[in-house]
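Quick note: the coordinates plus some simple rules give every number you see, no bench work behind them. Quick caveat, the model's predicted, so the values are computed rather than measured. Cβ atoms are built from the backbone, for glycine too; each structure is taken alone.
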Structure I
Amino acid sequence: MTVLRRLSSTVFGASMAVMIAASAPAFAAETLSMWVRDSAATAAPNLVDLWNASHEDKIKLVVVPAGEMVGKITAAVPAGAAADLISLDLIYLPDLMRAGLVTDLTDALKDDPNQAKMAQAYKDLATYKGRLYGTGFIPDVSVLVWNKDLFKQAGLDPEKPPATLAEIHADAKKIRGLGGDTYGFYFSGACAGCNIFVLSPYMVASGAKLLPADGNDGALEGADVKEVLQTYRDMWTEGLVPASAQTDNGSNFVSLFEAGKIGIEGAGGFLIADIKKAVPNLNFGVAFLPGIEEGKKSAFVGGDVIIIPKNTKHADIALQFIKWQLTDAAQLDGLAKNNLLPTRTDLADNKYFQADPRIVTIAKAIGIGFVPWVYHFEDMVEAKGSPWGNLLQTAIFEGKIDEAIASAQKTMKEIAGK
């Protein structure tokens, strides 16, 4: 009887354990939030939707006006009220890392084989005091575009883009010779942000030191800085650039090129899809932005990085997403399949880009590009009256190149030292 009682008790206990286990709720799936700036709001859903379709834990996108993102982060993180993931303009990351608002990802990503293939520009920008705080997410990059039909009409080889800054000048002069409202070159003269994107790579390709990381760092160093500005000045005074360029704040960045009126221009990779859609019959090529010497080339790497803010409630799942978005599936089916550039350099030449070699060139530009690691980028470059903006206006349109460089160097170092 004792044995039977024990057996009965054991069976009853086991049955109860099974019943309790069966009735216990499974771990509930979580819903994470991700802030994304409005300018990346059409690209980010491609990755987020792909994640949501294949994972129990979901991500909800919240669009934040680009101009409000940094202020929103700095206010929300200390209060524990920030999103679980944040996609933001990469250029503001140094300020956030210095402020201690971003989660350190070094140990989590140091052995990740996909992170090892990330474009170097994103690695450099997301590093602070030897530690990694983010990675590439939605990329963009600057390239050179040229109108092949105008090249042919001007007696130039339509399949040969200019390989040096001097060739850009010479080719632009020949294209302007076609007369009328056709011009050789274009840039948005009153858009400082546009020109850090498409003008500065000519300087960096030739070895120039661009922006200072602190008050003791070099700024606008190298003879190449002056030579690039002088070339722009010459093209302006020779009438190779439309007069409207001087006051263009970026609203007509590529509109004249789309209209077939411009021979050569620096542009963003994201604009290529827009050009193809707006004017599918425009016969144009894409190349790297060259330097002063043949064989030199560079690009400004832009777009968004992705970070995990401090004090988030779902840092573990957020990290899973960051690792996942580096995989082949995410990079190819989430980005490349939707005409978006991968952030990994090994995937630049992929099956989705094979039909248009121009897109492969744009994707490869990310691998040779740079991004300046600076604090207060807004004040130094994009704000009204910034030293970078004043440099361009004074040097190119007024011709006071030496004076403009000296003034910009002084102000940039003052800003960097704050």
Structure II
Amino acid sequence: MPQVLELMRLRRGRWVPAAALLAILAGAAPARAQEPQVSAETDAKDSPPQAVDPAAQAPAEAPPAPRKAGMDIYGFAMLDMGYDFKQVDPDWFDVLRPTKLPSFPNQFGDNGNFYAGVRQSRFGVKAWLPTSMGEIKTIFEFELFGTGVDAGQTTFRLRHAWGELGQFGVGQTWSPFMDPDVFPNSLEYWGPNGMVFFRNVQARWMPMQGENELYLALERPGASGDTGRLADRIELQNVKGHFPAPDFSMHYKRSGDWGHVQLAGIVRYISWTDTLQDAFDLSGHATGWGINASTNIKTPGKGVVRASVIYGEGVENYMNDAPVDVGLESNLAEGNPRRPVRGKTLPVLGVVGFYDWYWTDNFSSAVGYSMVKIDNSDLQEASAYHKGHYALANLLWYPVKNAMAGLEFQWGRRENFLDGFSVDDYRIQFSAKYNFSFHLGGQ
């Protein structure tokens, strides 16, 4: 059956058509309350005389004045040059994504390709403005890494368009379901496949900020699906994605001198509608959910352990590098001839473990491993993505402030669902980066 849902999949800030998924279906402290005021009147004649503290009569120290409106303009120009000893989807030539490695021998031609680009280069503006209700903070940030319909291109792509006032924020930025501090100090752009990594449009409430952080958000929904072995069935072509409710995400984070620990969760409603009037009723829905535990732990010297574990069903859209959210499975046991197949949210496990270390003020290294494992549905192709591995090690040099150059070895591996095929990829990458930053306005 052809691809079921024409779901629009949002990956790292971009929507990507995902008809495949639903087609499959066709087949078958809050803000702390103010303390009560004590107003016990005392008759002076009934009270013993009190010593007068001169310090108590001194005028109270005035609170610090809010900082004046200001702006930071920042970014960097970055070059990546490397050699890929094997092969990858050419739209993703300068990153290591196990999902983009070949699913059968020589799918993308001959092994061995040199690549170069400036797509990591970035430009951003942060601004702040005092108001009677507190400080407004905004951020606009862009890079040159094309995705979606612009995959493989060097073109502007929005990273952040975000504003905050007090406990409330709106726009596009990191999902509360992710922990951006898990990302290692690497040269490779895309990063560990097993971490939650998603910049999404959202409305966020932040009732706790600081050492104890609690964020809750309503996020833009989206999902993708795989029609698998029934992709050629016309019955699935008229199944459309339907998202009547936002995704709900939250996290609690505890920080200290030692680092931080974060626990995050998400719940999402995914549905699809069969718009074709025929013998089948392929409409349906599913609930996606996930739990993500992450941490940064500082080590003696200048080191940081970065780690996370995520498990869920139908949350692949929030993963850094994972396939579809919903797969097609047989529904014959139900005995309903109008629903021979149905959609199933795919369970996913992601693991990240990295160590960043500064040898001196001029040299640093990062080393680590990440993994994603999918529990596939029974009607997916034998060549469907099942498991991916990712690892790297680097040495970075900082000759002066705001300049960096480094060399990195990268390894990735893809394992298919049932046909026994697997492939490894090896890369060597050199990168150089020059930062800039300007401040405008008063403090």
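Quick notes on this structure:
- For 0.30 (FRET efficiency 1/(1 + (r/R0)^6) of positions 108 and 148 (r between Cβ atoms, R0 = 41 Å, to 0.05), calculated) the corresponding structure among I, II: I
- If mean count of other Cβ atoms within 10 Å over residues 268-275 is computed and equals 22.0, the structure in I, II: II
- Identity of the structure behind 0.6 (criterion: distance in nm of label points 7 Å out along Cα→Cβ at positions 348 and 372, calculated), options I, II: II
- Which of I, II yields 41, 20, 16 [Cα extents along the principal axes in Å, for residues 332-379 alone, calculated]: I
- Origin of the derived value -0.93, -1.08, -1.24, -1.40 (log10 I(q)/I(0) by the Debye sum over Cα atoms at q = 0.11, 0.12, 0.13, 0.14 Å⁻¹; candidates I, II): II
- Each of I, II could give helix-only ellipticity at 222 nm (-39500 (n - 2.57) for each DSSP H run of 4 or more, over all residues; to 500), but the derived value -11000 comes from I.
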